[in-house]
1. Given that distance in nm of label points 7 Å out along Cα→Cβ at positions 20 and 44, derived from a single structure, equals 0.9, which label among P, Q identifies that structure?
2. Taking distance in nm of label points 7 Å out along Cα→Cβ at positions 60 and 316 as the criterion, which structure among P, Q has the greatest value?
3. Quick check for you: by mean count of other Cβ atoms within 10 Å over residues 164-171, which of P, Q is greatest?
4. Here Rg/Rh (Cα atoms, Kirkwood Rh) was calculated and came to 1.01; which of the structures P, Q was it taken from?
5. Taking Rg/Rh (Cα atoms, Kirkwood Rh), for residues 28-155 alone for each of P, Q, which is largest?
6. With mean count of other Cβ atoms within 10 Å over residues 36-43 derived from the coordinates and found to be 13.4, which of P, Q does the value describe?
7. helix-only ellipticity at 222 nm (-39500 (n - 2.57) for each DSSP H run of 4 or more, over all residues; to 500) computed as -11500: which structure among P, Q?
Structure P
Amino acid sequence: MKTKIINTLEMSGFSWLVPVVRLSTGENPREQINDIMNVIGLPVIAIMAFLFIWAGAASQVKTSLGELPGPSQVWEQTKGLYAEHVAEREKETAFYERQEQRNAKKLEKNPDAKIKWREYTGKPTFFDQIWTSLFTVFTGFFMAALIAIPVGVACGLSPKLYGAISPLVQIFKPVSPLAWLPIVTMVVSAVYISEDPMFQKSFITSAITVTLCSLWPTLINTAVAVASIDKDLINVGRVIRLHWVTQVFKIAIPASLPMIFTGLRISLGIGWMVLIAAEMLAQNPGLGKFVWDEFQNGSSDSLGRIMVAVLAIGIIGFLLDWLMLTLQKVLSHDKNAGR
């Protein structure tokens, strides 16, 4: 039972809890306490030290909006943003309830009456902006992966193709999202024309910008990984006359999985950073727009709200990386991935 729990924790990215499990079963208490101090105690001490320094230094920094908010002020703003979210959801619920009651009365008077159903158009809250950004970044990331992995595999299997594509990769890889965004915006505005669009143009623009900036690490890592596969594996596949599709899915991709996931982790991190910048510049819905709106607002609470958003962006970025690392461990069955 203990072994099963430990394996689950290691595979799911909670390996820091393993010493706690071992200690609870009486396994070498001195060693486990030492491990707990290393993997839990030291990070907690570092975080506490950071908060202490932040609280002390914040009051010394004067800005046009007042003092730089410390941890306690940021926590108060976090609670305020949550309260606003709850209040907005209550307004939305009340809006639909009133609409249902109105339509019910209308149908009661006239069963053949034409019912109108209106969508709630209230202001998106901070937490709504988080979900918008997450949906956008995953859309752009998946589009990047769908392009980068097949092209990377093809380049890894064909040195000539890699030689042909490599200059293009090196040219476009360092291009900033701020340079892509105006071009993408104009192209989307010209091409994506519909009276009843499935997605908003702002969403399409942000997702494509994320795709263009985040596909390169996955493409390069995949190509290098496939090219580095033991040639004997490829030759065996040819000798037993495996179809090329079978060679790709049974030999090339499984053998390259660790490096492919490394590329995917880097791509997702880049995509998250790119998205925030794109949302700020283009005023597309999401956390980036929230930060810019608060900066433009200039109220006494704006700086604290911006700090909440900065911390949220960092924590979400950490969780996205943890998610990809956990997925890598599960799919590759490598408990040591990422160490």
Structure Q
Amino acid sequence: MRVLAAVDKFKGTATGAQVADAIAQACWQLGHECVQLPVADGGEGTLEALGGANRSSTITGPLGDLVEAEWRYHRGTAVIEMARASGLTLVGGAAGNDAIAATTTGTGELIDQALDLGATKIVVCLGGSATTDGGLGCIRAITSPHRLRGVQLLVACDVQTLFVDAAPVFAPQKGATPAQVDLLRGRLNRLAQMYQHEYGVDVRDIPGTGAAGGLAGGLVALGGRLQPGFELVADELDLHDHITQAELVITGEGFLDEQSFQGKVIGGVQAMCLAADRPVAAIVGDALPEVAQRIRHRSLVADHGRERAMREPLWCIEHSASALLRELTAETG
């Protein structure tokens, strides 16, 4: 049987590549072929799914300190995870952040470097930001932003939040007080007016422009195109073609819940398999009972216990995948 392992990371325990490799080991031991294809939803792990980092740059971190940010440039295409340049984890979480001062300057510096190298396509992956600066730091860091006119600028975005609403929706998670939220909301509103005046784009009514503290809106003002993260990754990886060439697709992620079917990898892969008339199942770390019937799956916690699932995730993934494959083989004869 030809199996496709199209899986996301198990956050905090295994990368997408490691999960795919564990499933592949189970396939090979049972005499099946396996194509390994780490997938992502546009957030953390997307850089890895799109080929992995092959560059590292010293850039301005979210609070002005220098940080080393990994990114990718290959054959005219740049892939930038903004969290690696302007992410909340870089400042130690909300407690270490300055919600007013946090800037996307470093993300803009990476875009600028990509332009200097002659990039014709730039993919910016949003999520995990420390910032609510509306992308202003990013825009100011790009030398001659008009250079983006000849570039395909794709922005991976999995929320529908409006530009000005980025303040009340996301800023409290980044350490902002209620008074600071009001200040940030007013700042975003003024910034939207500035973008309309300078670039002729009113970002206020475009769903998704509030992503990453409004960075999405700033990139849209420069001509960027918002695209759901999973769809963007699926297109870049030719996931549809891989699915049609498989006899079974195994997907997976760390936790199966309602969000898994709302723009995340499991729901996206399942929908594509249904459209292509291919069987699909999942390996997950754990699952909420209320969604357990929405996709056939094996849970590491159910199969091996929570302690072992956390301590030896790859061993557990391999053995759960073996059990799943045996079940499916027995059912099909």
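1. Comparing all candidates, it corresponds to P.
2. Q
3. Of structures P, Q, the maximum of mean count of other Cβ atoms within 10 Å over residues 164-171 occurs in Q.
4. Q
5. Largest calculated value belongs to P.
6. P
7. Working through the options, I get structure Q.
Each reported figure results from applying straightforward, stated rules to the coordinates on display, with no laboratory input. All of these numbers come straight from a predicted model, not from anything done at the bench. Cβ atoms are built from the backbone, for glycine too; each structure is taken alone.
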